[in-house]
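What follows draws every value from the coordinates through simple rules; no lab data is involved. Not measured: the values here are computed from a predicted model. Cβ atoms are built from the backbone, for glycine too; each structure is taken alone.
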Structure P
Amino acid sequence: MTPFLDIRHVRKEYGPVVAVHDVELTIERGEFMTFLGPSGSGKSTTLYILAGFEQPSSGDILLNGKTILDTPSHKRNIGMVFQRYTLFPHLSVGDNIAYPLKVRGWSKASITERVRQMLALVRLEGFEDRRPAQMSGGQQQRVALARALAYDPPVLLMDEPLSALDKKLREEIQYEIRRIHQETEVTILYVTHDQEEALRLSDRIAVFSRGVIDQIGTGAELYAHPRTRFVAEFIGDSDFLPCQLLSAQNGRADVTLPGDVTVAGIPLHGAAADGKALQLMLRPERIALSREKDGHALAAVVEDITFLGNNIHVKTRIGEEAAVSVRLPFGHEAVSGLARGMPVWLSFDPDTAHVFTA
């Protein structure tokens, strides 16, 4: 079966700088795919190549089995929403939404009906005569979204559209984007550096790093089964401890941790030799804290305790080796009477940890 959108070995060079290196992925019709990564990772460049604003140095992009690289950006019929709202300030909300329809030669009656539908979709009924300057940032971004969807594009590209909004408003618009995606079933490619935003919105996430895709998967897959240290650090919170490999078999490792604690059967990523120095990754919310030693527990000392609403963040130190954070729910029995300088024991399920070779 032919993929709906097929990105094949796309590479983009700017002189000696390789911004995108051999990016390859397929997107299904109606999917919400997010490109997640830090600044300079190649995610926006890849999006601009899809939009037709940039040409790749090599590779191809196919939509419904046909290349679009020879098609100018304005003829690709792809919707685009930018970080800046890019609304025409001299036009009303209704005229902003109508603009791409007029360019495409829609009849006046069809335009009027479509503008009405789009305002209802983004829940801005009655705003058609307002100017952008009379609206909040969140409302303006919803108008930009309505305009991009007005001509029913097969693909909608969104380049960090919410980064200029405050946290509360950003979360509200994220909910609206998710709702609109479910109602329209448009294929969305979304760029962000915000992991929480990516997890909240996406069907799948492509994690970019230095011009390549490190891993593609659902948010749950990336969190629970990171293939690289970069993905482990970028999706969710994590701490790393030095460890020594004792043995490895079938993708699992037996390791020695600080304090000569041995833990067996931890998922291993990368090739490793016995005795090689490695890094153990732990999630703060997957660590159990106790006043008494329980099995293969790590001895630690409490350095700081921070109240974070429904969570308590406990920072501990294991000898001189490393700091390890523990996140416990508010009211957890382990927090009662806890104080700085107090000795504690840390334990974890080997299946929730990961060993990386780099």
Structure Q
Amino acid sequence: MDYSPPAAPENWTPFTHPEGSVYFQNKMLATYPILTDVYVYETSAREELEGYINKILTYINQHAVQLPQDDICLVLEFRKSKNCGYYFVNHARRCLFWLAEFDAIDFLAAVKVHYEPSHVAHEMQALYWLHNEYFPSPDIHPMAPKVLTELEDILHQAIGDALTSSSPTMPYTIDVLQQMLALTKSVKLVAVSLQVELDQQDRGSGSTSMMYRFLHNFYHEYFLHLHGQRAARLDRDQPIHPTYQRTFLMTIFSPLLFYGPEIHSKTLQKTAVDAMVRKADWDVVLAQLTDGWKQLNIYATVMLAANVAFLAIPSIEGMDDASAPGRCSWQQSISYLSTMGSLGSIILGLFLVQLHNTTLKAS
């Protein structure tokens, strides 16, 4: 029985991503490789894709577009809008580019500042590494040894910053950073041994895709924190955008609620600086909230037991001389209200604890 995959269409070479998706490369339609995740096994999809490729090549010829002579490739994908998106990759300069002006505000909207080219370059590199993560096969573009050396240096600095700073900017804990460094060193060791034995970098796409993912995340953090810019964020709790101002309603109702809303508001502001939330910090906030709700449940249970015991006193009916037969005394009314409040607190507390414990486990 033949378990081999179906024969690929002419000039198209299939690859399987370590996570399971399929992508394809074509080296015959142009002088540079063409990559896509369009399922070219389907004739209609392949013909439509090749039609878009011909349109791009025709545009380049008609407008005499001078493409870089460096190592480049063209990537295409079908959009949900039924259109076809594309971009070019320049491996030598670690960036993406397009044939016409491109509005990149969707990529840059996380930081609302006056964008300098050197600042945007970090996000362009992040997108470049993301592209390599999506198409990680060394047969398409082998990973240079200096990339792993660069990643090691980034991880060394991140670990040192996490060890010596109370508010490092990197989104990972020391344990996670050390695991990332150990994985990077392992991949580098395998790459060096293979290069010595086989005189080539014949490592699989599983390891390279993870290295590219690490680089994407770190360069995206460089962009978020204005790395290399005048107003660079040096601490995690240092805002770049205008901070939250207390509203009129908060000023009125916070004292009535024993300043609880204001305390939680300050905690959230410190945790979500410029709308960026570090997972480790968010886990701490959730743990503190669930612990608080558990304590309130204990207090509510004690109050419920006390109210039930109070209502069980036989002489409670005679505490109000003005009460008519069959009517509750004012002491009983207050105790009933307290009992209902305690029950409501217990039910709500249990619901919140269960909900956020599930969230903690899921995250």
For which of P, Q does helix-only ellipticity at 222 nm (-39500 (n - 2.57) for each DSSP H run of 4 or more, over all residues; to 500), calculated from the coordinates, equal -7000?
P
Origin of the value 0.60, where FRET efficiency 1/(1 + (r/R0)^6) of positions 52 and 204 (r between Cβ atoms, R0 = 25 Å, to 0.05) was derived from one of P, Q:
P
The value 13.0 for mean count of other Cβ atoms within 10 Å over residues 100-107 was derived from one model only; which of P, Q is it?
P
With semi-axes √(5λ) of the Cα gyration tensor in Å coming out at 59, 25, 23, pick the structure among P, Q it was computed from.
Q
Work out which structure the value 15 belongs to, where relative contact order in percent (Cα under 8 Å, 6 or more apart) was derived from one of P, Q.
P
Candidates P, Q; distance in nm of label points 7 Å out along Cα→Cβ at positions 84 and 116 computed = 3.5; producing structure is P
Please state which of the structures P, Q yields 8.1 when mean projected area of the Cα convex hull in nm², for residues 172-259 alone is computed from it.
P
Quick check on the output: 1.3 is distance in nm of label points 7 Å out along Cα→Cβ at positions 68 and 132, derived from one of P, Q. Which one produced it?
Q
